[in-house]
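Okay, got some structures for you below.
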Structure P
Amino acid sequence: MRTIKKWGNTLLMLSLVALMAVPAMAGKEVQKDGVKHIMNGATPEKGNRVIQLEEEWRVGGEDGEDFFGVITQVRIGDDGLIYLLDTRLSEVPVYSKDGERLSTLSREGDGPGETRMPTNMLFMPDGSLGLVQMFPGKVIKVQADGTPMGSFQPGGGDPTAGGFLQMFDCIINDTDIVVTAVSIKSGGPTGQDRNNFVASYDGEGQELVRYFENAYSWDFTNFEYNEEELARVDFRRVAAGPDGRVYINTTRDEYQITVFNRDGSVDRVIQREYESRLRSDEEYNSLVSTLETQLAQIPNAKITVSKLDPDVGGLTFGPDGNLWVGNSRSGRDQPEGIMTTWDVFTPDGHFVETVSAACPGDGEKDIIIWTPDGAAVQVTGFTEAVQSLQNGGAGGDEEDDGEEAEPMEVIYLRVAGN
C-alpha cells in the first residue's frame, strides 16, 4: 500500500464473507463533544480468519495476448460479465466468466464515450457504466455495448461557477451519487484556492448534501507541499453503508472513520487502537522522488514527506453488511502465504475480525479486488504501474536490477470450496 495507499490497498467490492451481523459489542461506546465514539482495541473480538483463494483463469502477462496498463477496478454487470477498468489505457476490457475477452469499451480521447485517465468505475442509477475522469472531473457514461450516454458533472457543469474540478472518486448511495473531489479556483495571479470535499448529488448533478470539506490556498511563489498538513480525502476513502450512512476517513495519522447520516449530520466516529507504520527508507525516497517529478514545474517548491504511512488505506462495504478497512500493514508485514489482510467492522463500528487472503503473490506489489459474486481479481505489478503513471511514465517500469518489469496479469480467483 505505497503511493495512493495502493488505492486503499483493495479498491474493494467485497462479498465473499459469510459473516452475519454480530450482536456483541466489540468496542466501547463513549460520548465526546456530543458525538458517539466507538473505541475499539487493537485485537478484534473474533480473531483472524484465513480464506484460501484458488486460480480459475488468468489473462495478460508475458505469454498472454492481452496487454494492460493499470487495472484499478472490477465490476460485475447484471449480464454477469466482468468489466475491468484500465486507468492507463483509458478503456474497459470486458470478459466472460470463463476468461474470454468479449469487447473493449471506451478509449482515450475527448469525444462521446471517451475519457482520459479514469480513476474509478461504477454502475450509475440510470443503468449506464460510469467512468470517473480525474481532470477535468466528470463521469463519462456508456452503455454495455459501448454506446455513449453523455456525462455526469457535479454541479451540473455550470460555467458561471468558475474554476475546475479534480475528481478522485464517485460511489452510489441508493439514488444519490457521492463524489470525492477538489474544486480549484484562481487565488490571484500567483495562487489557487482549493477545497477538498465529499458531497452527494442527484442524477442531474445538483448538490444535495456536503459531508466534508477542507479549504486551503496555494501560493506558487512560496509553495510548500506538506503531506502531514494536507491530509486530504482522496481515493477509496469513502463508503456508503446498506442503510444510507456515509463513512469517511478524514484523518491521516489516526485510525478514525467518521460516520454521517444521509442528511449530513454526524452519527458516530469509529476508532481503533493502532500503531502507525514507519515507512522504509526505500518507500520514503520513492515518494519524495514522485513528488519532485510532479512538482518540478513549480520553482523552489518545498516538499515535506511524513516518515509514517497513513493508518487507513481504503473503505468499502460488502453485501454482508460489514465495513472492510485496509490499513497500512494490510499488504505488508504479512505471514508467509498471506497476500493481504483487512479489518472488519459492523456498520455501527465494532471491530469483529480480521480476514486474510491466502494465495500466491506479493502483497507489496499486487492488489486483490473482490467482486460481488464472491470471486476475487488479483492484479500483479500494480504498485510499480501506479508509480510509473504518477511519474508520467518515468520510473516504476523497471525492477531494481534494471530489468523491465513483467507485464501485468489479471488473475481470476475463487474461494476454495465455493
Structure Q
Amino acid sequence: MNVIESLLADAAAITALRREIHAHPELCFQEQHTSDLVAAKLTEWGIPIRRGLGKTGVVGIVEGRLGSKGGAIGLRADMDALPMSESNTFAHASRNAGRMHACGHDGHTAMLLAAAQHLARHRDFDGIVYLLFQPAEEGGGGAREMIKDGLFAEFPMDAVFGMHNWPGIPVGQLAVCPGPCMASSNEFFITIRGRGSHAALPHLAIDPVPIACQMVQAFQTVITRNKKPTDTGVISVTTIHTGEATNVVPDSCVIEGTVRTFTLPVLDLIEQRMREIAQHTAAAFGATVEFRFHRNYPPTVNHAAEAAFVADVMRDTVGAENTLAFEPSMTAEDFSYFLLEKPGAYFVIGHGDGRHRLAYSGADDGEDDGGAAANRHNLGPCTLHNPHYDFNDDLIPLGGTLWIRLVDNWFNKRA
C-alpha cells in the first residue's frame, strides 16, 4: 500500500481523537462536543472554518496554490452516532447511555482530520478543498439540511466525495461502483380499522387481522408481478400490532415496514401499488384504512466519471488487485442529497473482520490460540449497527492517504 509516511507518524494522535469521539457519541443535530473538537483541531492547523450549516455541521476551507482559480472539491465525513447501547467494555467505550458510534462515523471523522492536517501543512494542490463534517446522517438528513442552509451557494464546488468503512472487506482493500450504490430508504404506516367483538362471535366483527394478512401477502406481488424482474426493490413488513386479549377480536391493526429501491420510478410504482392494494383490500372486507408512505433518503447514485476517477486513485494507492467493484447495498445513505446537486462518488474502505479489537479488549498476550479464539467470540460481531462494533484505527493512515491522493489527482487532472 502506498501510504503517506507523515500520516503513519501522526496516527497515534489521530487515533486518540477518534477514541475521544467514540467515548462521547452524540445523536443527530446534537453533535456539539464532536463539532467543537473538529473545529478546534482545524483551527489549530490553520484551517478557516464555517460552523452552523445543518445546525452542527463544520466546513473547513483548505486553499492550495491557485485558490478558487483552480476549482474546488468537497470531501465529506459524517459525525453522528446511533441511539443504541454499547456492549463493549474497553476504555474508550461510550460514556453516554443509550448512544453509540456503531457505524464508524467517529472513524470517518478521524480519517478526514488526518487528511486535513496533511493538506494544511503542504497545500501543494491547485484549488480549494472543502472539508465537510456533516451531522445527522443516521436518519436526520444532515446533508439535506446543510444544502438548505446554503452549503453549495457559499462554497461552490465542482464535485463531492464520501467514504464509509465496510466490515467484511479486508483491510487494505477499497471498493467503488458507478451508478446506484445505496438504496432509497422509505417507511410505510398502515392502520386498518374494522369492528371489534367477542372472539366467540366473529360474525359480529369486521376482523382487521385477516385483512392485514391478506395485505402483507399481496404486497409481495408488487415485487414479483408489477415490478420488472431486472429492477431492484424490497418491501419488508417489520411490525404488526393488534389486539390485547385472546378472546377479543380487535377493532384495528397497524402494519409498518420499509421499502428500498435503487431508482425513483420503481419507488413510485411500489408506493402506488401498495396504496391501491391497501385501500381495495380493506374495502373488500368492509373495513377502512389509513395509508401513509414516508420517503426518507433517495437512492445514492454515483456519477460514472467520478466513480471511474476514484477507482483510478484506489489503484494508485492499493493496487489493482485490492481495488474492488462495490456490490450495491440496499442500505441507505444521505450522501445521496449531495449527489443530486453535484457530480461525485461514494465509496468504501475495507474494515476487516473485527479482530483488531483483541488489542484492547482484555486479550492476554500469553493466551493460547484457544483462549484468544474464545475472547474473540466474546467480543461479538463487528458489523455495522451492532453493539460490539468498533472502528478499526488501522484504517486511519490509509483512509487519510486516499483522501490526499484523491485531492492531488483531481487537481492534476484539471491542470
message = Given a value of 1.8 for distance in nm of label points 7 Å out along Cα→Cβ at positions 77 and 149, calculated from one of P, Q, which structure does it belong to?
response = Q
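Work out the source of 18.1 here, i.e. which of P, Q gives that when Kirkwood radius over Cα pairs in Å, for residues 181-356 alone is computed.
Numbers: P: 18.1; Q: 18.9.
Answer for the origin of the read-out: P.
In terms of Rg/Rh (Cα atoms, Kirkwood Rh), for residues 117-236 alone, which of structures P, Q is highest? Don't skip to the end; give the middle numbers.
Values: P: 1.00; Q: 1.19.
That would be structure Q.
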note = Value -11500 of helix-only ellipticity at 222 nm (-39500 (n - 2.57) for each DSSP H run of 4 or more, over all residues; to 500) was derived from the coordinates of, among P, Q, structure Q
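To test your reading of the models, identify which of P, Q gives 79, 56, 40 for Cα extents along the principal axes in Å when calculated.
Numbers: P: 62, 57, 48; Q: 79, 56, 40.
Checking each candidate, the match is Q.
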query = Can you tell which of P, Q yields 0.05 when FRET efficiency 1/(1 + (r/R0)^6) of positions 221 and 333 (r between Cβ atoms, R0 = 25 Å, to 0.05) is derived from it?
reply = P
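Throughout, read-outs are computed from the coordinates displayed, never taken from laboratory work. Predicted model only: the values in this text are computed from it and were never measured. Cβ atoms are built from the backbone, for glycine too; each structure is taken alone.
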